[in-house]
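Please go over the structures that come below.
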Structure P
Amino acid sequence: MSGTPSYRMIDADSHLYEPDDAFSRHIEPDFRDMAVHLAPGGVTLNSKEPSSDVARWAVGDRYITFSHHNPADHRLKPGALMDFLNGEQGRLEVDFNSALITPKTDLRESMDRDVRLGWMNEHDIEACLMLPTKATTVPHDMHDMPDVLQANLRSFNRWMEEDWGFGSDRRIFGVPVMSLVGVDEAVTELERVAVAGARFFTIKLGPVYDRSPAHPDFDRFWAAAQETGMQVILHIDNSGYTEMISPLWGEPANVPNVRYSAFQTYMCLVERPVQDTLASMILHNLFGRFPGLQVLVIECGSTWVELLLHDLDKVWRMAANDNWFGGKVEDKPSDIFRNHVRICPYPEEDIAALAGLIGADRVLFGSDWPHPEGIAEPRSYFDKLTSLPETDVRKIMRDNLGEMLGLTGNRQAVGTV
């Protein structure tokens, strides 16, 4: 590919930072005392000691375990970790004195919709999926309180609708958060946000504690998703794996302040939870029962895809005459994956190889802006696709997600608003 593209990008992995009242603004009166809120006792990025001067998210008297501080209060700059992730640093090195910012004051684009739209215009981004930073990580800590969990998600989704919108402007498509814990309430909320215009929703990675997300007990939810046309996003979050798996290997279940050990990072953070979730969806025949479902895998990388497809096909052949939970999987799992799963790879990965493996029409551009592990300048993503033909580059950078968002007839050119 050469030259400057004539079209604007559509970003599958764009984030906001939540304000203090993201969960409490619309909480129902019966649950006001259990709204997710900020409490003292957080830990700064360059410290290990809790402080009463540092806030972190909590529900009731419990801290939300995935994050040890409020990201809107202090965060590394957009793209601050990219040199490390690109392999330019042997070990992680960050100058906290220069890299720390306060999004509330230093990065208004992450907290104000109108400011973000101006930023999108400047950076040639036509549209984006707007994902939470904090909200995708909170469901695990309330799984034993289904009513409290669902009330907080209802409140958050109303905040998302109010402050960012679900895409009525065809620019910013806010993504609500759902949980299969409390399936009746989940179905009601799914149908509500669909009527409000939402196109996608997130659910937690991993099992729903004692069941696969593809368990027939949840078929009412997936039937509603298929009927409304909404699609599911799997995004890095708190899968609960540290509590479920760490004790089996002699490590602490409740890791303080997300200081995962190296082994826990390997087992519990990203690759294992997303692979297990997709394997359960495919081998438990979710797509056989609901062929209209599509899954977007965002901020979970892609280096695991090739091995997963190989292993799924192998066990499918081995189990051809055995019992099938959720119904027999008739089609080859790798074909099911390619028909129902889209991947938003990390920018430091071999994106051309992924396109060759699953098809360029199943690969999505994602900047992860404004997170430090993302890219500071979204247009630089084009530099990672130079080995691909221009038709494939356009699919990845715009048209694949644009078709899902109904933007194929609205191809804004660079320099237009």
Structure Q
Amino acid sequence: METFQYLIVGGGVAGATAAETIREHDPAGTIGLVNEEPYTLYSRVMLSKPGFFLEKIPFDSIWLKNQEWYQKNNVTFLGGKKAVGLDTKEKTLTLEGGDKIGYGKLLLATGVCARTWEVEGAEKQGVYYLHALDDAKKIIAAIKTAKKAITVGSGFISFEMSDLLRMAGLEVTAVYLEDYYWQQTLDEVSGKMVEAALERMGVTLMRKSAVAKVLGTGKVEGVVLKSGLPIPCDMIVCGIGAYCAFDWLKNAGIAVNRGILANEYLETNVPDIWAAGDAAEFKDIIAEEVVQEGNWVNAHEQGRIAALNMTGAKEPFKFVSFYTTQGSGITIAFAGDVRPLPDRTIIHRGSPQANSYVRFLVVGKELVGATLINRTQELTTITNLIKNNVDVSGKLEQLADPDFDLKTLL
């Protein structure tokens, strides 16, 4: 049985960054990286960007690390291997097929899985998810012949795919349960601005709607909504959220909730095991809450901090997560904790009429999160206000004034 001083499960940005950081601080320690996909690190962000999706840039531009990097840095890359079991007493990881790997210190950077669409006929050819590189390849191939598409859900995937499918020349209908787009995260003003942008792009919106059945014999030919309305289509892209498959970790005694529970040092409840990336549900020392973040910059920074602590440091994870997306002529950004919980005071900045809008979320005296529409020039300042726990209790009128310079609050 092969044994590594450092074993990483997950080859995405959190896992690959951890391997890189470990090697920087421990030139000699053995590192193994288990990745369910066969691929070395690539940019998941690019999967839904026009240049890559519409094949306007070379396919190979997606790679961030190649095999040579792993070899040069003496990282054993075990691609196409799925972790299915863990023995924390024996310090062994079991792979699908029965092979075992020993470890001294273990990082769980497993990521999340796309939630499966539970609708009659969802197994038909032409139903897609966009989670990994192979998913993107299938969708890129499908749009070459498809004429009509349906997107399901009202989040990142559905928003970006609706835009890209229109850019590819398809008729697009967006079907979602909510009263307005992105209702679980955005307020109604923001959601309506997103809807208006999609409609300007030519996307047909079906609010408060759900698919009852997928039509077609083997291959997608359309859907019937629960209202009884039929909609013809050649392909369907589902973006209905993500989940973590943790049974194998729970069986090993790892504490989990929605994610793998970790403290501010990204340590799990089991010694010598850390968690990082989309799967980590961690103690946020800025917001003083336990949160789970699913974005690239958060995963990158968590991979770095977890690796530092695996090599002997004791550095807390202190970072304001942020992410952006754009399409249909609109830019959307999120900073900090944007959950619309009851304890939050909401401050509005800008307006739909100005096509520029921010929703601030304040708890007590401090700003904890913000959503921005067409106002990303303020994103860095807002993240610094959150990170530095700036007292904004007497500045709410200034926050609401779109002409007020937020930098003066720092």
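Assign the value 21, calculated as relative contact order in percent (Cα under 8 Å, 6 or more apart), to the correct structure from P, Q. The correct label is P.
Sorting P, Q by Rg/Rh (Cα atoms, Kirkwood Rh) from high to low puts Q first, with the largest value. Taking FRET efficiency 1/(1 + (r/R0)^6) of positions 249 and 329 (r between Cβ atoms, R0 = 41 Å, to 0.05) as the criterion, the largest value within structures P, Q is that of P.
Here P(r) over Cα pairs in 5 Å bins from 0, in percent, for residues 25-168 alone has been calculated and equals 2, 8, 14, 17, 19, 17, 12, 7, 3, 0, 0, so which of P, Q was it run on?
Checking each candidate, the match is P.
Once mean count of other Cβ atoms within 10 Å over residues 81-88 is computed for every structure in P, Q, the highest value turns out to be that of Q.
None of the figures in this text is laboratory data; all of them are computed from the coordinates on show. Quick caveat, the model's predicted, so the values are computed rather than measured. Cβ atoms are built from the backbone, for glycine too; each structure is taken alone.
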